[in-house]
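Trainee: What follows is a group of structures, each given as structure tokens.
The numbers here are math on the coordinates, done by the rules we state, and not lab data. Only a predicted model underlies this, so the values are computations on that prediction, with no experimental measurement involved. Cβ atoms are built from the backbone, for glycine too; each structure is taken alone.
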Structure P
Amino acid sequence: MKLGIIGLPQSGKATIFKTLTGATGIKGEERIKKGDQLIVTVNVPDERVDYLKELHKPKKTVYSQVEYLLPPRVVDPDHGKRERENVMFNAVRTCDGLVHVVRNFQVFGGPPPTPEEDFFKLESDMIVSDLVVAEKRIEKIKSDEKKGKEIALEELSLLERCRDSLSEERPLRDNTEIAITPLLRGFTFLSAKPMLVISNNSDEDEDLPEMPHIPENIEVMVVRGKLEMEIGEMGPDDAEEFLSAYHIESSLLDRVIRRSLAVSNLISFFTVVENEVRAWTVTRGTPAIEAADLIHSDMKKGFIRAEVLPYDQLARYGNFSDAKKDGHLRLEGKEYIVQDGDIIKFRFSV
């Protein structure tokens, strides 16, 4: 999963990015730098993987991973608002989801924070950007039709629905069918992406700001970015004391990953072979044959069955053989919907 961090100027995007990636111990020079954007890959903490690792003692353990991308910062005064946003939007178009940082702290000498208003400013600009993309493609398809070329009618129908929704200032994520259809994936619509909103609060403010009009399908969380960044730079003993004093129960990385997975409707399944324990991330509702394809295309081509043991049952019995003896190991076909925590062995023949 790849998440792009967006927000208006002075929202604290860079602070949130530094706080997130600082938790991994990655130094600035070790980050992948493409142009002026920064990308850091982090493991998804998962106690189930920890348990499987301890149980099987594999040579290799692979956790699910999340990439965080911070778009380039445009500081050239000759660049206008639209140009700055285009740079940010183009950087995050290939991301699976967005982390939208809104300012909820006072800037010295600046106006008071307006987090809900800031949210809708950027949301509106993403909708306009998507509308331009949809209209250009519709225009191209209709031009081809007039020239007698064969056109993709289903694609045209979906794009017209996108255009209608966007024209009414409704983001595409509000229509699940449109947001997830493979036919539109190549358009990388911004407003179709799942979104986590971070209210970047001042040090002493633990509360969510009043944002009554934020849609229900948008997850909102509070982060005291500057405070948590400073705590992350402390030694373990001092950090523990400050975390307790400011009622911060876990690292920002853990909290953001948990919320990001939930808002993106993602789950994890696991594979255990002789020398490896590995976590895989798929969208909720994924059938077994598509999960097999994620591992290797041969598994999909030659799929026979999936041997499935729920993680909870393994943890209950403490070993595979006893869980299997009591009937918790199931044989499932290609249409089986993978569940969060499934331990799966795919049988296939090519």
Structure Q
Amino acid sequence: MKLSYIVPVYKVEKYLEECIESILSQSMDDYEIILVDDGSPDACPEICDRYAEKYPEKIRVVHKENGGLASARNAGLKVAEGDYIFFLDSDDYLASDRVKELYEKAVEFDADVLQTSYFSLNEENGEKNLVKTSFEIQKLHTHKDMDRELCFISSKRRIIFVWRNLYKRAFLQKHGIVFEEGLKMIEDGPFNMQAFSSAERFVAVDIPVLCYRIREDSLQRQRYVPDYDKWLYWNWSLKLKYYSENCTPSQVFYEDIGEYTVKVILPLLLGNVYRNKPEESYMVLKRLGNSEMMRRSFADYDINKFKSKSVDWLMTRFVKNKLYLLAHIICKFILYK
């Protein structure tokens, strides 16, 4: 079998049929669809079973207790039989009949991992955009090449999503690459860090296939995420672990991930708590400022490189210098009021 689609399913009855139909409509016919019902409480289990009964030669269903995306994808990996794996989220869909073309490129380059472009669809306003890969197109990257490319993995957003890549199943099995099941959110990054840093043959192509739906009610866009700083710390620490295990360490990598943490992750985490749980904000601010993630990031990245008179930069400076009361005042009364 050429390709296994692994589709985790949870509370997506509004989108699930469109997702499945978009796969069934592809001209490439040597594939299987593994629908992993992750204990969904809505009509999704029945929809999965109905499609499996209608297309028994194409569709298999795995019913399991709810464990999150990582657990669901791992359950799919355990039973997959295709040469390549395509992770497809059940609220997204295939927007073009080019999966066959995508697979043929993976085979042509004998790629361990292949990355491609994709479409993003804003559900609120209907805006659809093409997002291209930042890697050089149709150039075979060796492990040595990836050593250099991974130095800019954070600033170029290269490992955020698994559904924009094809993975050779034998390669994943050889290196024991699976999802971290305890990580209940943002699990794509550590998985991709393992895959990209282990790959001996990587290629990027510009064959947009998938349409990523930006939903207001999706997990990543929840109004408040409890313990968000703890989840992101775990994500960060796993990325560093896999990088150090598989790559030749470079200070450029640490500076890049440090810059991303300081300029993107810090405001994201502070906004999460100050806008939604102000009574916990000062405690979380101190916990975040004293965390290994932030102390290491401040050590690796010089914030004077983006020094300005802005309030944002002052807040960052106060956190770096552990002047938490001053940072708290800025966050509470100016930045996130």
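Trainee: Work out the source of 5, 20, 27, 25, 16, 6, 1, 0 here, i.e. which of P, Q gives that when P(r) over Cα pairs in 10 Å bins from 0, in percent is computed.
Mentor: For P(r) over Cα pairs in 10 Å bins from 0, in percent, the value 5, 20, 27, 25, 16, 6, 1, 0 is produced by structure P.
Trainee: When log10 I(q)/I(0) by the Debye sum over Cα atoms at q = 0.10, 0.22, 0.23 Å⁻¹, for residues 15-142 alone is computed for each of P, Q, which one produces -0.51, -1.42, -1.45?
Mentor: Value -0.51, -1.42, -1.45 for log10 I(q)/I(0) by the Debye sum over Cα atoms at q = 0.10, 0.22, 0.23 Å⁻¹, for residues 15-142 alone corresponds to P out of P, Q.
Trainee: When mean count of other Cβ atoms within 10 Å over residues 223-230 is computed for each of P, Q, which one produces 15.0?
Mentor: Corresponding structure: Q.
Trainee: Thinking of P, Q, which structure, once P(r) over Cα pairs in 5 Å bins from 0, in percent, for residues 55-110 alone is computed, gives back 4, 12, 16, 15, 16, 10, 8, 6, 5, 4, 3, 1?
Mentor: Value 4, 12, 16, 15, 16, 10, 8, 6, 5, 4, 3, 1 for P(r) over Cα pairs in 5 Å bins from 0, in percent, for residues 55-110 alone corresponds to P out of P, Q.
Trainee: Please state which of the structures P, Q yields -0.75, -1.06, -1.16, -1.20 when log10 I(q)/I(0) by the Debye sum over Cα atoms at q = 0.23, 0.29, 0.32, 0.34 Å⁻¹, for residues 287-326 alone is computed from it.
Mentor: The structure behind it is Q.
Trainee: Given a computed value of 2.5 for distance in nm of label points 7 Å out along Cα→Cβ at positions 7 and 199, which structure among P, Q does it belong to?
Mentor: Q
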